[in-house]
Every structure is written in structure tokens, then in C-alpha cells.
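The structures considered in this document are given below.
What follows is calculated from the coordinates using simple rules that are stated; it is not laboratory data. What you see is a predicted model; the values in this text were computed from it and never measured. Cβ atoms are built from the backbone, for glycine too; each structure is taken alone.
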Structure P
């Protein structure tokens, strides 16, 4: 596999944009997708499922699955106290 530096940086930035969007949208995502895995592409939920493997199989059929970020959304917000 021959991946160049530009492609790697583009992939990292795409993942970062999706992750930032997920964190900023978590309250709304919890209400709609609580206790489910979500697949996000270009800062938009394109699919969800309670089972990671099932969701992953569907996402692999989508064109350019590398551009999809998958995260688990808990129904409740947890606060970690150390």
C-alpha cells in the first residue's frame, strides 16, 4: 500500500472534523441515537445501529468507507471524577 503524506494529512483532518462535530452535537445525538453506534461522514450521521459489526458491514459497502467515523453514543452523559 502506497500512501503519501498529503493523503494521510487529509484523512487525519477529515477524522478530526467529524470528531469535533460529534462532540459539539453530542446532546442532540444522545436524544436521537442513545446507546447506538453512529457512522458520520462529512459531519452528518449517515447510519446507526446497536451492533458495531452490523454497522461496519454496511459502511464497508459505501463508497469511500475510510471517510466515515464510527462512534458509540451513550444515552446518558457520564462524568468522570478522578
Structure Q
């Protein structure tokens, strides 16, 4: 579970930073009386959507193609083989 949370945090940090930047730009545009920049018309929007789709597909792919056997005893990871 920790790995999933770390991967999502790595993915979400740039999205949150860009959302904060866009919110700031929209606020500045409202104060100046200019039109607000749309979120959907930027290249970042489509890059984020593609990244999200690929991340979800990867999670499902790894789960589908990883063998899980309930009869195998747990062996913790180690550097020694």
C-alpha cells in the first residue's frame, strides 16, 4: 500500500502545483479584467490525462500478470539471495 501511495504522490504533486499556478493565473486575470485561461485547452491538461490513464493501466496490468499464490509462504525482501 505504501508503494501505491508513493506513486500516486509522485504523480499528483505536479498536478497540484499546476492547478495552484492556474488558480493564481485565473485570479490575476479576474483582477485585471482579462479573460480567464481555460484549463482544458492547454497541453498540460492532456499530458496529465494521458499520465493518469497510463498509470491506471499499468496498475491493472501488473495486477493481472503477476502470479499470486496463497500457498507460498511470505518471504520478506532482502539484498542477499
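For the reader, a short list of remarks on this structure follows.
- Which of P, Q yields -24000 [helix-only ellipticity at 222 nm (-39500 (n - 2.57) for each DSSP H run of 4 or more, over all residues; to 500), calculated]: Q
- Structures P, Q were shown, and Rg/Rh (Cα atoms, Kirkwood Rh) at 1.03 was computed from P.
- A value of 3.5 for distance in nm of label points 7 Å out along Cα→Cβ at positions 29 and 61, calculated from one of P, Q, originates in structure Q.
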